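Just so it is clear, none of the values below were taken in a lab; they were calculated from the coordinates. Computed from a predicted structure; not experimentally measured. Cβ atoms are built from the backbone, for glycine too; each structure is taken alone.
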Structure I
Amino acid sequence: MPFINNSSKLVYNDIRERWLKPSVLSTLSIPKFLYSSLSKKKEGFLELNAPARYDGETVVSAYSGGLDSTLVTILLKELYGFKEVIPVLVDVGQGTEEIQVAFERAEKLNLNPIFFDAKEEFVKEYVFRCIKANGSYEGYPIGTSMSRVLIASKCVEVAKKYGAKYIAHGCTGKGNDQFRMEITAKYLDPEISVIAPVRELNLTRAVEEEYLRKYGITPKPRKGKLGGDINLWSHSIGSGQVEDLESQYPEDYIWTVPPEEAPEKPREVVIEFKSGVPVRVDDVKDPVEMILYLNRVGGENGVGRIDILEDGIIGLKSRELYEAPAATILLKTHLDLEHLTLTKEELRFKREVDRLWADMVYHAMWYHPLRRDLDAFIDSCEQYVNGTIWVKLYKGNVDIIKRESSSSLFSPEMRSLKRAGFDQRDSTGAVRISSLLYQLLGKLGR
């Protein structure tokens, strides 16, 4: 059989799908490097071969208790040969139930995760920066984009503590998180090596589920049909599994009720900002609790469902579903308060800065020097973003009903037509000067 030039990947995928035996493979002119991670059927069960062995070594693995990260801890020992696998479980607000399931699965696999309660760090060092930058990428409040950076940083921290030269993750080769995890790791420890079994073995979800069942782990999502990624800033539903433009997954929402099922009576919420970040929501002042409170109150009133088309890091479009009640409320109120307290010129420039900031964070550039430079400008503006916003939550809507700010640039005594303000005749010269260019353009016919 002739060798198919520049098509080895297509041949490889075709072979995987048909489960051809090694004896058949030997008759094909396929490069040797394709053999290493080839999957095959043996005695009714799928077997995998790792691209390399790391016998006697220690690896730190990002672990959440989900399908991918759980399978990775198994593969690292069984296929890759690591002597010790250290799972790192980071609480970024995914909830008690998710954490409990992660520990239960770890116990079943005889693993002892190192646990970080990083909710406060996530809010203060990531979410608050996102609020000040009005962080939204194509309508997505970049919750997972930020949480992956924090999780990877904890993995590197543990690797340094235990002298591990390797870290691992369960990100696929088709998604965005592989970039965020690995770029973060390489920045924090340029010498560390990263293992990505799901990508390296070209695993599909069906293959992963089959492998997990062998170890008595049910791969079915704990909630809904799709599962997904949860942190306190956003819940990503399905995480890339939505494959059409019309299917609805009402059972997968965990925070928000459908707007039509929300209460008939509006809910009012008062939010106070200082230097661009919330310091009080109603009577709640703790940074973490403010976010959780708004997720609950906003979700009860149908606020925060997001259904968008998203341009991923590798350039392909996907349909993404999110729910983010707190993010929806805080980003809208913060943006409004900025409009009240910043000048027109500051606002125009900051909108471009905000867009770039969110774009960089989404595209795994958290540690890029430019992101820190943008933060310096943002912080300079935010010193004036102080005040209180009253909002009404009603059937999916967030309506601002009152604003107060000691930094307000709203000056009705000067602008209002009902009051004397400045002498209107003072505008005459300004209008004449502004007209000069247009007189010239008109004469030239341009």
Structure II
Amino acid sequence: MPPAANGGGNGCGCPAERMCPFVNTTAKTTAAEAVREAEDAFAAKSEAQAADDIPLHRWPPRALYIHIPFCASKCPYCDFNSYVAEGQPVDRYLEALEREMELTARQFPPAPLMSMFVGGGTPTVLSPKQLRRLMEAVRRHFPLERDAEITMEANPGSTDPAKLEALREGGVNRISFGAQSFDDGLLAAIGRDHTARDVAISVREARRAGFGNISIDLMFGLPGQTPQHFADSVEQALDLDLPHYSMYSLKIEENTPFHQLYRRGELRLPDEDAEADMYEHLRRRLAEAGYGQYEISNFARPGFESRHNLTYWRNEPYYGIGAGAHGYVKGRRHVNVKGVEAYIEAASRGLPRLSESRVSAREAMEDFMMVGLRMLTGVRSSDFAAQFGGLRPEDVFGDTLADLAARGLLEPVGPGEGYRLSERGLMLGNVVFGAFVS
């Protein structure tokens, strides 16, 4: 029986399946039992308050995200904060970006960064001159480790030799291409303005320019896509012999043209069984090709895992710069103003925040478990303790962990070392993640 809502069940808001000292029933608790329950509740509350006093992330972020909200065209499934570049005040936006970098570095002095990720939009719609300007601004305000991973997102066909040269000169050493599919019909159906041939050409030109760390994204669950379509795309992706692949299922987001088509019943999507078949084929085929799955959606050869994304999955702090960017610094999360002109105006007056909030220790612990379990290595008790004052996951989520393990969704990693998704849990990840939300 689920807990009763306020005003229902026992009439006092208590869970109906528990003994409640305020209910006159034949199973009524004794006065002593009521006192013990009250003491337990007080102790639990005191422990929660103590946990909430744990200072989060005393160390400065070692990762930086920069948002370039411009793209050549807007895809009908995309709800990212992005705008068609034509007619946009790109140079003024870059000025505002540098202003936010300066203010951020002044308020939260950075340590040398281990990773940086420039996303969008499509950052490579910028000109070579603008790309150089962006990278020079970063280096003026944020020190970088000598071997820092510096990633630039790009669309196939958007990286000519001049842009690639500018990226290399700026220190970019990793490119992530949004290929999405190698079926030209499917690419047209989802509004992409490149072809499968463009993907191969872009990868070849990036290698010629000196880039060895290249990743591509593929999507499954696309309108009209069959498991065979997807299997063909996987083979063509593997033919490129890249060190990293990311795979995502299409999500129908509100306020997008695809959502309108979906509501009218005009978007023919694969069913859940077909999507599961695509995902299982992907896992099997990449494993056969020698790639390790290190996260639910990501596969890499050893040493080529995305260091920047690992920051997110380990619930570590990061700077977020740009219109609509999210950041997580000193135990506080922020979201920036989204519109281009609104962001430029806000950055001229100070840090361009849309909202900012303190993250409680309990919320951070929940986040740690939810994002950490996306990694196939799972969550480590030592990492949990390092972030949360020496506590172990069992100290906070003991009942939840025991329940998920009993249901075969989680499995322990060594004796007391941590937890990871089981094979069954991998297919039911949302069930697992949701169990940690209070």
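Couple of notes before you dig in:
- Percent of Cα pairs over 16 Å apart, for residues 61-124 alone - highest-scoring structure of I, II: II
- Source structure (of I, II) for mean count of other Cβ atoms within 10 Å over residues 245-252, computed value 17.5: II
- Origin of the derived value 24.5 (mean count of other Cβ atoms within 10 Å over residues 85-92; candidates I, II): I
- Looking across I, II, the calculation of Rg and Dmax of the Cα atoms in Å that yields 26.6, 94 traces back to I.
- Read-out mean count of other Cβ atoms within 10 Å over residues 117-124, computed value 18.8, structure in I, II: I
- When distance in nm of label points 7 Å out along Cα→Cβ at positions 133 and 405 is computed for each of I, II, the largest belongs to: II
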